[in-house]
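*Asks:* Given below, in the form of structure tokens, are the structures.
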Structure P
Amino acid sequence: MKSLIVAALIVLALRFLPASGEPASAGDPDDFLAARGKDCQGCSLAGANLKRFDLARAHLAGANLAGANMHRAKLTSADLAGADLTAANLNRADLRRANLAGARLGKAMLYEADLSGAVLTRTDLSGAMMGGARLTLARLEAATIIETDLADASMHGAKLAGADLSRSDLSQTTLRRAELADAKLEAAGLVHADLRGADLKGADLRGADLMQADLTGADLSGADLKGARLLLAKLSDTKLDGADLTGTIMSDGTPHP
């Protein structure tokens, strides 16, 4: 008798399992847009109006959010890994501790967005508008941040090892104690940038503009500074061991041989 009951229970349980090879369904986009749920992994939400939505801890990995309006949306601790956020409006959005690893954010608007503690490893932020954004302690290792506007951004302690920031605007940006070892900063604008205690070992700073930047205590050992401008920059206790300063305009305005 016991064996019959056990068999019946197994059959009943199997009825509620997805068929073999059939993935469990992601959230319903209609339910998501009606704020009846926060699970919409892989959903197509391109151009959706999510302005001021509470999406804290939402599951949006792999979702298509290209061109979506997420102005002032609450996305704290949300999972957006691999999501397509190309040209999305994330101005003043709360993305603290969000997972954006491998996401596409090319030409996205992130003006004054809060990305403190967010994971953006290998994320594409090319051409994004991020003026005044907060990226304190954010992880951006190996991220693509080419021709991105990061003026006045706060990136204290951000991890940017191996990231490509070529031709980006980082003027007046706070990068105190940021990890930028082996980062690409060719032709980047770093005028008035705060780089105190930053790790720039082996970084590519060819043609970068560091006029009036504060590099106090920064480590530029082995960095490539060919043709860079360091006019009026603060270089107290700055490590330049093995750095290539060919053609660099030094702090006093004289070109390095």
Structure Q
Amino acid sequence: MKTLQKKEVPEKSFEEVQDNKESRLKILAICGSPRKGNTYKVLKSIKSTYPNIDFKILRLSKMDLRPCKGCYMCVLNGEEHCPLKDDRDLIIEKIYAADGVIFASPVYLNHVSSLIKKMFERLGYMSHRPRFYDKFAMVLSVCKGFGTKPANEYIDNIVNSWGFNVVSSLGLQFSTESEKEEIYNFKQMFDAFNIFMDRIIKGERTPPTMANLVMFNLFKYVSETYKDKFKADYAYYKDKTDYPYDGQINVFKKMLAKRYVQKFAHDVAVHR
């Protein structure tokens, strides 16, 4: 894939319809490709097309990110107790500094790359203790043949569990490398990116799903029931009464989520 030129952007480009508001925004694109292939080139095309945006590409292949040992220390006692000393916290700092994050991965064997998987494992404790309720995410996967759907579903599920508002998801296929395919992919890419940017500017968070509410109440229950074991989770949940969301949450969804946790608690008690 060549880096397409700005003149090829569809007529109603983001810059025209947003009145240059994007100049204040910071976007972090986390690239899970081990090389400068199509995934990287897609991100470079976005960056070159919108020079007013503070758009940074973080290549995981250039980061010191070590494999998770599965010791569970980050979950039980807190992420500061992880025995691995690498660039994990640097990645987190960059995410915090951004208004929006693009999680981009090539598709290998019908799934995400090992680099993306490694990062998710290193930040796995955030599924217990979400930190990014005010952040927006775009999911992007790139393939030669197929596999973008399961890859995107996986990324969406993980970053949503961290609190991210996933507002745009896109799978791109580069199989023929023809000009027609490239133009089609380019339009799809920027349509998805414009949706992503529009939601960031408006600040419209996504209402929590049933799964979000269930997991919040479940982790809160577990942390309070086993607070001596799940010390970090207990410290996180003890002052929280409801899922952190400024808008109105459907009362029936809240009721069903709490009922699910009550059933879970009952089943655990029965089988002790």
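*Asks:* Out of P, Q, which structure matches 0.60 when FRET efficiency 1/(1 + (r/R0)^6) of positions 90 and 234 (r between Cβ atoms, R0 = 30 Å, to 0.05) is calculated?
*Replies:* Numbers: P: 0.35; Q: 0.60.
Source structure for this number: Q.
*Asks:* Work out which structure the value 2.2 belongs to, where distance in nm of label points 7 Å out along Cα→Cβ at positions 42 and 98 was derived from one of P, Q.
*Replies:* Numbers: P: 2.2; Q: 1.4.
Here the read-out was taken from P.
*Asks:* Still on this structure: Relative contact order in percent (Cα under 8 Å, 6 or more apart) was computed and gave 8; which structure, P, Q, did it come from?
*Replies:* Values: P: 8; Q: 17.
Traced to structure P.
*Asks:* Given -13500 as the derived value for helix-only ellipticity at 222 nm (-39500 (n - 2.57) for each DSSP H run of 4 or more, over all residues; to 500), which of the supplied structures P, Q does it correspond to? Before the final figure, lay out each step's value.
*Replies:* Numbers: P: -2000; Q: -13500.
Matching structure: Q.
We did not get these values from a lab; they are worked out from the coordinates using the rules stated. Quantities reported herein were computed from a predicted structural model and do not represent experimental measurements. Cβ atoms are built from the backbone, for glycine too; each structure is taken alone.
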